[in-house]
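Pasting the structures here.
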Structure P
Amino acid sequence: MKAASGPKEIKKPLFTPGHLDFPLLVAVFVLCAFGLVMLFSASYYYANVYKGDGFYYLKSQSVYCAAGLVAMMLISRINYHVFEKARVLGLLGVIVLLALVLIMGKETNQSQRWLEIAGVRFQPSELAKFVLVLYVASFASRFPKRMESFERGIAPMLMIMAVIAVLLLLQPNLSMAIIFVATGMVMLYVGGAPVKYLLIMAALAVPAVILLAYYQPYQWERLMIFLNPWNPDPDVDGYQLRQSLYALGSGGFFGQGLNFSRQKLLFLPYGESDFIFAIIGEELGFVGCTFVVAMYAFVTYRGMRIAIKCKDRFGSLLAAGITSVVALQAAINIGVATSSIPPTGQTLPLVSHGGTSLLIFLCAFGILLNISRNLEPQ
């Protein structure tokens with residue numbers, strides 16, 4: 001007599017039918033189009049002076065944007081469970097890439113964060129955030145009971161986060177390490193980790209970050225600049241942050257008008273990337289800034305709605321994680337430009353210059369859109 005076999009795993013189709021979240025899709029397209037317009041406005045003068053071509057950044061970003069949108073639409077058709085099978089390979093791949101950055105990475109502004117492969121430069125750290133989301137979502141969905149235990153669930157995830165965080169700190173890239181760990185904390189929370197453990201870890205993280213910044217001179221300088229951007233001390237130069245505040249302040253309610261920023265005339269460094277929100281504020285004013293914040297709030301709402309309504313736990317956690325990364329990075333970029341948090345070098349998702357960052361975010365949105373095809377009926 002044959003023994004009764006266990007329940008067979010239902011084979012999931014490679015391509016997912018159903019309708020995707022159209023409002024989210026429109027919001028992504030709007031942010032991309034708005035980003036190209038503002039990037040061109042913010043970068044034209046700088047690109048004309050230093051690159052000999054005012055369209056330099058626009059052309060580069062447009063290529064990545066087109067490729068990213070095509071990739072997003074293709075990925076939106078691929079069943080998101082396919083990516084779960086690549087979680088271990090993806091995690092190992094990110095660790096290897098981050099290690100290669102330390103060995104053969106390109107140094108920029110006293111940091112070694114870039115890797116160049118076949119003529120394409122990118123930051124593996126941009127990919128690391130989403131790989132972490134994928135891995136923790138898979139673990140928490142397969143072992144929900146373990147997430148309630150520190151030893152069996154939380155500790156293994158913390159070990160993985162620690163390895164990648166150390167590699168980021170060695171670049172050094174403290175701001176990205178903070179974002180990475182914050183993303184991990186969000187994933188542990190939505191994955192079912194007890195809040196008491198998260199609060200303890202948060203309490204330990206704050207002094208640890210301050211201590212790390214203290215032993216990194218440029219990071220400590222950034223902290224001092226944040227505390228007083230008007231400090232006359234030449235060793236604590238808050239020039240960039242002051243120019244950002246000048247831009248936002250001169251924008252008023254309706255702004256100076258598109259293409260009429262003064263700070264982009266070589267006064268505000270990285271106005272096309274890290275501080276593009278300041279240029280938006282100067283040219284489009286409070287109205288433009290409100291529009292940008294509202295768009296990210298809407299994207300966050302649609303993403304969390306997808307997470308809540310998804311039929312399975314893995315998809316729900318994955319959607320929550322992707323949405324959290326977008327919301328967290330947007331909040332940090334805007335917070336830096338408005339002097340609400342210490343300066344960091346993080347882009348504004350879908351808007352700032354940064355081709356590989358744009359491509360990775362659009363691919364992540366493709367996964368989120370695919371999850372939206374698998375929601376509970378209204």
Structure Q
Amino acid sequence: MNIHEYQAKALLRSYGAPVSDGRVVLKAEEAKTAAGELDGPLWVVKAQIHAGGRGKGKFKEPEAGEKGGVRLAKSVEEAEALAKQMLGRTLVTHQTGPAGKQVNRIYIEAGSDIARELYLALLVDRQTSRISFVASTEGGMDIEEVAAHTPEKIISFSVDPASGLSDFHGRRVAFALGLEGAAVKQCVALVKTLYKAFVEKDMEMLEINPLIVMPDGNLKVLDAKVSFDGNALYRHPDIQALRDETEEDPKELAASKFDLNYIALDGEIGCMVNGAGLAMATMDIIKLYGAEPANFLDVGGGATKEKVTEAFKIITSDPNVKGILVNIFGGIMRCDVIAEGVLAAVKEVGLQVPLVVRLEGTNVELGKDIIRNSGLNVIAGDNLSDAAQKIVKAVKG
């Protein structure tokens with residue numbers, strides 16, 4: 001689960017991290033009051049969406065101007081005007097895709113003097129199964145760009161959970177960032193703070209870009225991006241309360257309510273599969289035969305007829321879907337249950353596109369009989385390769 005920048009900063013502030021004062025604005029008429037509560041002479045007006053690259057992004061609507069989603073104001077009145085320009089507009093960045101995201105919240109923050117911009121992040125390293133730090137002197141840039149062109153400017157290391165975090169980890173970050181004097185001590189304290197928040201709140205990623213050094217030598221968290229482990233949210237009702245459902249794909253949101261693992265993609269063939277590995281293989285073989293998957297959808301090993309019906313509804317709600325491939329291996333999941341669920345969904349929502357069903361495993365013959373005797377226009381696949389070729393042919397012609 002992702003949260004907005006202003007929420008991330010409030011969370012980090014509660015742990016003692018150095019963060020600028022700011023106010024969130026949901027309605028244009030609130031902007032002047034919010035800006036007036038902050039000391040000038042500079043205000044930063046930031047569009048709040050779940051995507052990076054806001055400063056370099058562009059709004060679809062010309063009324064929003066061409067300055068991107070992060071703008072500077074030199075008066076309360078200018079901050080108000082900028083907030084009004086951005087609220088309700090669609091911001092397109094390299095992470096949103098061409099559709100962009102509507103800006104429903106604005107964060108107005110007190111301006112900061114910047115001497116240097118640095119990069120610091122924590123994430124779960126899947127190779128070592130440990131929390132890792134990533135640091136670079138090239139703050140303010142996309143870390144992917146730094147990694148591609150100047151990888152030597154990135155240092156990373158993991159923390160052994162047996163021994164835990166120590167001061168030397170903080171000093172290692174400080175020296176890698178070229179910090180001196182009081183900033184080294186501040187960096188050690190900040191590293192401890194971030195690690196504590198990361199562990200206690202079950203974060204998946206905590207990215208500060210940039211972490212700035214001000215002219216007086218002090219550090220400040222100028223931007224923050226935080227995501228959480230969805231499987232651990234039941235332990236954190238305070239974090240769950242921060243969820244902004246307007247930022248999520250409606251299909252993915254609907255899937256989460258039925259405990260379905262769904263990710264929308266850009267292709268034309270909808271997939272419904274049980275098991276993450278089989279789902280990946282299904283997507284690969286669709287690509288092998290010349291088409292693109294429209295989604296990743298894992299209904300799980302113990303899906304009910306109702307869950308299968310909802311999964312089918314989600315797939316068919318995507319206007320890009322030109323065909324559907326159901327690929328089920330019945331181990332825990334019974335093929336007859338899948339067949340009944342698919343037919344129930346077809347009868348409920350209708351079938352406007354070709355549908356290929358491949359069943360294998362527990363009660364497979366019963367499942368095939370249910371499909372065969374349904375009277376519906378459903379194409380049977382003998383195996384995965386056969387099913388993939390049939391759905392691609394049906395879609396491509």
Structure R
Amino acid sequence: MKIHEFQAKQLLRDRGVAVPRGIVARTPAEAAKAFQDLGGSLAVVKAQIHAGGRGKGTVAGNPEQRGVQLVRSAEEAAKVAENLIGNKLVTIQTGEGGHTVRQVFVEEGCDIARELYLGIVLDRAASKPVLMVSSEGGVEIEKVAAETPELIFKEHFCPHVGLQSYQVRKLCQKLGVAPSSYGSAEKFMRGLCKAYVELDCSLAEINPLVVDSKGQLLALDAKMNFDDNAMFRHKDLQPLRDLDEEEPAEVRAGKAGLSYVKLDGNIGCLVNGAGLAMSTMDLIKLHGGEPANFLDVGGGANVEQVTEAFRILLDDKNVKAVLVNIFGGIMRCTVIAKALVEAYKTVGFNVPLVVRLEGTEVKEGRKILAESDVDIITAEGLTDAAKKVVAAAGV
């Protein structure tokens with residue numbers, strides 16, 4: 001689950017991590033009032049969308065308007081907010097379609113002495129969280145990793161103990177942070193690591209992390225993602241979810257208990273098992289096609305869930321053909337066959353359908369399909385299925 005910058009900063013502030021003061025605004029008038037309430041002569045108006053690169057992003061149809069802008073008056077804050085709210089912001093992460101800005105964050109100005117990078121993720125190889133820092137703040141960490149990996153410094157920490165003081169000092173020395181800032185750095189880094197663990201984050205990123213003219217560390221930006229599988233123990237975080245920022249088909253699939261990710265291709269995929277789904281997508285690409293989605297119906301799906309999966313696939317206007325690839329284990333081939341017939345009756349198939357069934361109750365499943373009125377293209381193996389669906393899609 002993703003949240004907005006202003007929400008992440010509130011969570012960090014509640015846990016003692018230093019962040020600038022800011023106020024969220026949903027209208028130009030609210031933005032003007034926010035500037036006045038902050039009481040300074042300089043503020044920043046930031047578009048709030050679930051995508052990075054906002055500072056370099058531009059408003060669709062108005063490329064002179066950026067997603068992050070400095071303002072020096074309430075009137076200017078209102079004008080910037082007016083140009084952002086209700087319009088689409090296009091960044092390197094949104095694609096050409098952009099994301100609609102529904103709110104902005106008006107934040108007090110900061111006297112920046114240095115910009116650094118700080119991020120925490122799970123290092124699966126080490127089975128521990130890892131804190132990463134770099135002197136290249138404000139730059140995409142992927143670019144730093146590719147071009148100057150020697151500028152990224154790492155410290156793993158035990159989630160039960162947290163980051164230790166000596167680790168903070170090591171990182172500060174490598175970053176060239178002055179000893180007078182060590183106290184601020186320790187409070188910031190240890191607080192962020194604690195928040196990462198307590199909130200079951202999958203990512204906590206501060207870019208840039210700034211050192212101000214007084215030597216204090218502040219989160220000028222904040223990005224936090226959470227492990228969906230842990231949300232059952234964080235009821236307080238669930239209201240932070242912004243469904244307007246999520247793909248509607250993915251939200252719909254989530255409500256049905258399906259694992260679905262929309263992609264840009266034209267071949268719909270309905271598969272049981274994440275590994276098999278990935279392999280199916282790979283083979284489609286190998287034979288010249290482009291998958292339109294990742295869809296894992298899992299091992300315990302029922303007829304209703306699989307029928308809803310078909311509805312979601314067929315509602316995608318880009319889909320020109322569908323590949324059903326089932327290896328029956330816990331998921332029985334008969335369940336898929338019945339769901340396929342039910343979906344045909346209730347939804348109807350307006351694109352070619354290629355079906356490959358193997359495993360538990362495969363003979364019975366194939367019999368159900370053979371005796372039905374469903375027009376399908378059968379396949380005997382995964383390679384055969386991939387070739388047939390690519391051909392059916394007219395690729």
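What the table shows:
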| read-out | value |
| --- | --- |
| When distance in nm of label points 7 Å out along Cα→Cβ at positions 22 and 294 is computed for each of P, Q, R, the largest belongs to | Q |
| Entry that produces 4.1 once distance in nm of label points 7 Å out along Cα→Cβ at positions 286 and 366 is calculated, selected from P, Q, R | P |
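Bear in mind these aren't lab numbers, they're just calculated from the coordinates by the rules spelled out. In this text the structure is predicted, and so the values were computed from the model without any measurement. Cβ atoms are built from the backbone, for glycine too; each structure is taken alone.
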